[in-house]
Each structure stands twice: as C-alpha cells, then as structure tokens.
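There are structures below to look over.
Every number here is computed from the coordinates shown, using simple stated rules; none is lab data. None of the values given here were measured: they were computed from a predicted structure. Cβ atoms are built from the backbone, for glycine too; each structure is taken alone.
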Structure P
Amino acid sequence: MKIPSFINLPIIKKIFAFLFLILLIGSGLLLIGQRERVARSERPPEKFHTALFFDKLSNRMVQCRLCPNQCILSPGQIGACKARKNIDGTLVSMVYGQIASQHVDPIEKKPFFHVLPGATAFSIATTGCNMQCLFCQNWEISQRFPTEVSTTAATPQQVVDEAAASGARAIAFTYNEPTIAYEYMLDIAKLAHARGIKTLVVSNGYIEPKPLKELLPYINAYKIDFKGFDEDFYRTMTRGKLQPVLESMKTIKQTGVWLEVVTLLITGQNDSDDQIRSLSRWVKDNLGPDVPLHFSRFFPQYKMLNTPPTADARVIRARTIALNEGLKYVYSGNIAYPDGETTFCPESKQPIIVRQGMFTTFNGLENGACADGEKIPGIWN
C-alpha cells in the first residue's frame, strides 16, 4: 500500500514516542501509588491494636511472648493463633474490639458450679486459638481467621455497659480461647472490676506466666479446659504442651483466683482409668481437694466426626475415681446423671445445690455454708 506523500513519517514517529513516554510515566506513577498503598497497609491500621508481650528482632521480625507457642514472625506474617500479626516490625492484635459471638448464658454453662449459682454471665468471644484441637467444640470461630468470621465492633466500655444493662452479674471470656485477645480481655476486665462486675475466663490455660500474673488481679474465676493428663495427647491432639497448662493452674490457685477444671473425655484417647487417677491425684496434691473437677461427655466434632460419643458410664466412672482419690467436688457434664450435677456437703453428704440442666435449686446454702456450718468454697455473692 502506498503511503500518501502528505504524511510526514518522522513527525508521526515523534508523536508515538511521546505517547509511549506518557504511558510509561503514568505506569510508573501507578506503580509508585500501589507501593505506597502497600506500605500504608503494612502500618498498624487504627482497627489493629498494638499487642503486649513481644520482642522486636532484627529485620523487622518479632517474637510473641504471650503463650508457649513463642511465634517468630516476619513482616506480614500471622501467628499460629490466627489473631496476632507482625505489621512492619510491630505485633498487633487483629481481634481487639471485634466480637464474633455474644450471649447471656447461665453461669453453669461455662461450667462454673461454685461461682454465683443461678446467675447469668454476659459471654463474649473473638476468633482464633493458640491450640488446634482435633475435637474442638467451637471450631467455627476458634479455628478461623478474623476475616473469615462476621464480627461486631465493640469497645471495652461498650461491652461493660451492655453487660450491666443485661442484668448479668459477670462477664465471661469464653467460646474461643480468650488468651489470644489478651489486650481486649484485660481492658474489659479492668473496667468491669471497677464497676463491680465479676469477670470469668474459660481458657485452655496455654499462656506464659508473666501475662497471666498481670491479668489475674482483674479476674474473679478461671476455668481451665484441661485436655488430658498425657504429653503425647497434648502434642498430637492439640499441638500444644502439657507442662505450661499445669503451671498455669498452679499460678491461678496460688494467687487466690477461684479455679475450676474440666476435662472432655474422648473414647480411647484420654479416658483411661490411669489417666483419670493421675489427673485426680495431681489436682489434689497441687491444687487441693476443694478445687472442683468436671468430666464432660464428648460428642463428635470438627476433625473427629468418626469418633463415637463417650459412653455415659465412662463419665460416671471417671467421677467415681476422682472422688475415691479424695477430691471433694467432682461433677459430670453432657449426661443425665443427677448426682453428677449436685453439690453435696462433704461431711453430711446432704445435697446443698441441686442442678437440672441450667436450673438450680438451693437446699439451705447460707453464705457459702451448709446447715451444719460446713463451708463450701467458691464465690457465692
């Protein structure tokens, strides 16, 4: 094809070169803008709360010191708990002020049997957990990242105000693992403490001694979900370790915070007579015979759907073993067994608190004492 003579080719080439230069500059500016946005996204956003208990390492790396996992994180990396992240060399909480579940529950549901029987607890949860239990009963929030769960924003003050308005006598940190939302829990607990509202923690006990000791002055009662008295069980079934949990229970008891312990019995995993006996002896020797011990029946959940539910007889036998080992208050859960839900006066054997599901009847308990004056340890008012 013959090009018309009136078109000046050198000029056209200059125009195309000019347009290409403009396009190149525009692309460069866009790339710079994208990099700036990325840089901004790596800075702690306002919704992210700077974490407590971490060390800054070289190359903007950090090491979390909140729980025994001791995660070492590069910039942008999230910890094993799915709730704490390294943003440009600073560890932040991704769940501060973000509530994934909220209910007003009977306090017995936690279960606490020696804390304000018949009262209700304003119960809240965030997301994530520092263990990965194959049998998790609340895996929908505990084994998810914050971005995978619908949450509601609430400041610590809003939580305390709503708890007071609900008529609940306590705030319970529960459902998922409260430890991983440590900063949020601590701020709420301080406000609740000043307001005269009790605070309850339902936890796996997988926390380092220093943060635990700083939290306990603002906590009234702690319930430890104790997985099983066996190191191999902890390693293979929870990806955690046994010894730190034992140390947490001793620390809680030594500080005078009310403590109750519950073990979910799983068929063929942590329900042998030897394990139950060893656990009961450890509780008696290290925590004392007055610490309530609960045994609950397992139902298939999460990654153990093919494991059968625990037989009622197995739960009842565990309770009998613990009582024979000298523990005074041993309870059973998730089964229909009236004796396992009843608090008896240790000497007279009289039923002083009778529970049927979440309904509680008192038979003469006065200021935490039986009719004969025998004291029942706990928080009663």
Structure Q
Amino acid sequence: MRKNNSHIYKPKITHIAEAYGGGVFAVIADIINRTRENFDITVLYGRRYSTPDKFERYFTGDVRFVGIENFTREISIKKDIKALLEIKARLKEIQPDIIHLHSSKAGALGRFASGAIGRVIYSPHGYAFLDTETGALKRCLYKAVEKISALRNSVVVACSEGEYREAVKLSPEVRLIRNGIDIRRLGAEVKCLPDRPFNPACVKFCTCGRITAQKNPSCFNMIAENFPNYQFTWIGDGELRGLLTAPNIRITGWQSREGALECMNDHDVFLLPSFFEGLPIALLEAMFLKKLCIASDTIGTNDVIINLENGYLCRGIDSYLDAIRHILGGSDAERIRVRAHDSVTKNFNGAIMAESYCNLYEELMLGSGEPLFTYGLGSSI
C-alpha cells in the first residue's frame, strides 16, 4: 500500500449486485470478508426475496452498503434507466479504483454506468441466456445484451470451466476464478450440528434456493411423486412454489444461513435439477457436508461433480430415478460421500478464490499506472 500524507491509502473497490441473495450473496460476502483489511469497500445492492434479513451481520469490518432503489430482476426500460443513473451518481461520488459487478443485470448496467471511472470486473455467476426453459426470443435478447456490454472495457471472470468456455465467445478478456466456500467457517459451524450417518432405510431429500424456472421445480416435484414414501424438502421459496404439489414435499420458506445449513445437514441427499448454473454454492456446501448430490449434467454442476465418483450427474427424469434407486441400494454411498467432501475441500476453497481476486485487483491497479500494493491476506484467509 502507499501512504497518502499521514495515513495509509487503501484502494477503493465497489461491488455492485442486483441479485443480492443466495449463492451470489455468499460469494460476495466471502470475497469481502477475506479482503476487507486491504481495501476501502462499498457495496451497491438490490434487495430480493432471498436477501438475508439484517444481511450486514454477515460482513466483518468497515463495509458501506448503499441500496439501489430501482434494481429489478426483470428487464424494465424505465426502472433500468433509473437504476443506471443511480449507479452512475454513486460511482461518481465514490470514485472507486476497481468496480466489481456481479450477475447479468449489474453486469450490463454497471459497465455502462462506470464510464471512465475505475477498472471494471464482471462476474456473471451463470449466464441467463443459457436457461433452456426461457423463450428463444428472450434468450437472444439476453445474449445480445451480453455482447453489447462486452464492448465496454472490462475483465470477465468466469466461476467455472463451463462458464469460461461461454465467456470467451463473448468477451475479449476473460479469466477463470472458481467459486469457493469458506471451509474454515463451515467446518466450525458443522461441529455445532449433530452428525447424521447415512442410513438407506430412512433417506431424506432436499434442495436449496429460489423456486424459479432455472431450478426446475417441475422435475423436483416429479421425482418426489415417484418416491411417495420419502420426505422431500425445498429450503427456500419463490414465485413457482405452486409447481411443488407432491404431498411429500415440504417448503421451508426463506431461512437464515444458519437455519438453511441446519436443515440441509438434517437430510441425506441433495437434489439440483437446474437447467443451468454458474457454480452453485449450495452444491459445494452440500458436498462439504457429505451429502449425496444428484445434479443436472450442465454447466456449473459438471465442473464439480464427476459422475459416480463424488456424486451423480443426470439427464432426464429416468436418470434421476435411477440415481436415487442406486443410492437407496446403499452399496457405495459412504465412498461417494467422502470423495464429495474431499474434492470440495481441495478444489473449491474460498481462501484460494479470495487470493485470486486480490491478485487480479492488484494486476488491474498496476495496469492503470498505479503503484504496487502488497496485499497481506494473512489471517483473513
């Protein structure tokens, strides 16, 4: 770092996120908590149903939070223009050195609002145009927005190998930094929870997230209907909860992080039949908790799961049913559970993710002519 008169100067980083909930929230919190000592951090955010209550308590250190009133999930020309102007005004006030954008809406508006202020990083966390359940016209629109936004000077950071392969088709400068979870914190939290040994005679199934088309609730419901004697739980809520009609499905509603983790720990199998993902944090957490994970064979999930090694990858309802029958047989469940835990611990550690982002921040600062900053992450990792 450099001294500015009599005090130490910290580079300013502004994170911008419309999708401020779920896995995106977890990633932002982990990055900030691990880098807070080295940067002056501000978060411009939109509020969703999945945004945790009193979310500020998940952050340590001096972080400023500024709500963007007109952030909306869907495309709305009127509100999007207002949100763009809000962001532009805030960035002009803050004058950040680095602007880090998270998810599609913030990625588009933030790149146009930034102008000549700071260097820009964009983390898609799952491209919306990959959702095969979205209409073709809307998917083309989403992809066009990504291509136009990519004309603005920015670095795109993919969170999985699959997302990286899509990103290089759209943007000239792309990096790969895999999503990770806070292994140390999660390990401490798990110690406070009762151990649930796997018993094929009383298996319980769950998933976690917002009940939207992306998460394929119809498939989850169909699976539950095929196993009426087993309990299925959707940890979360959302606009498509009406599709979960099977009598053996329980919807918890939105939970605190602690509540969601406790509920996940009380189940044996984690189901993720999504149409697309970035690199799902809930899946990483479930694998760390040694849950048997069954997921769709798509971008984001197949970058984490190796079929029949550390989980199960499926295409179509029949393959989900076959995977569950295999699990209920109980033959190699323990081996897969252990390998799931080990693979996440080794390959998807939040400490590595945060260090990679710090290195990128420093590289961009150097590229803009700023002097070298030495980032001693130390105990924050």
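Tell me which structure, out of P, Q, gives 16 once relative contact order in percent (Cα under 8 Å, 6 or more apart) is calculated.
Numbers: P: 11; Q: 16.
Corresponding structure: Q.
To which of P, Q does the computed value 0.97 (Rg/Rh (Cα atoms, Kirkwood Rh)) belong?
Q
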Thinking of P, Q, which structure, once helix-only ellipticity at 222 nm (-39500 (n - 2.57) for each DSSP H run of 4 or more, over all residues; to 500) is computed, gives back -12000? Q
Structure responsible for 15.0, with mean count of other Cβ atoms within 10 Å over residues 63-70 calculated and labels P, Q on offer: Q
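Computing distance in nm of label points 7 Å out along Cα→Cβ at positions 151 and 183 for each of P, Q, which one ends up highest? If you can, show how the numbers build up before the last one.
Working: P: 1.2; Q: 4.4.
Once distance in nm of label points 7 Å out along Cα→Cβ at positions 151 and 183 is worked out for each structure, Q has the highest.
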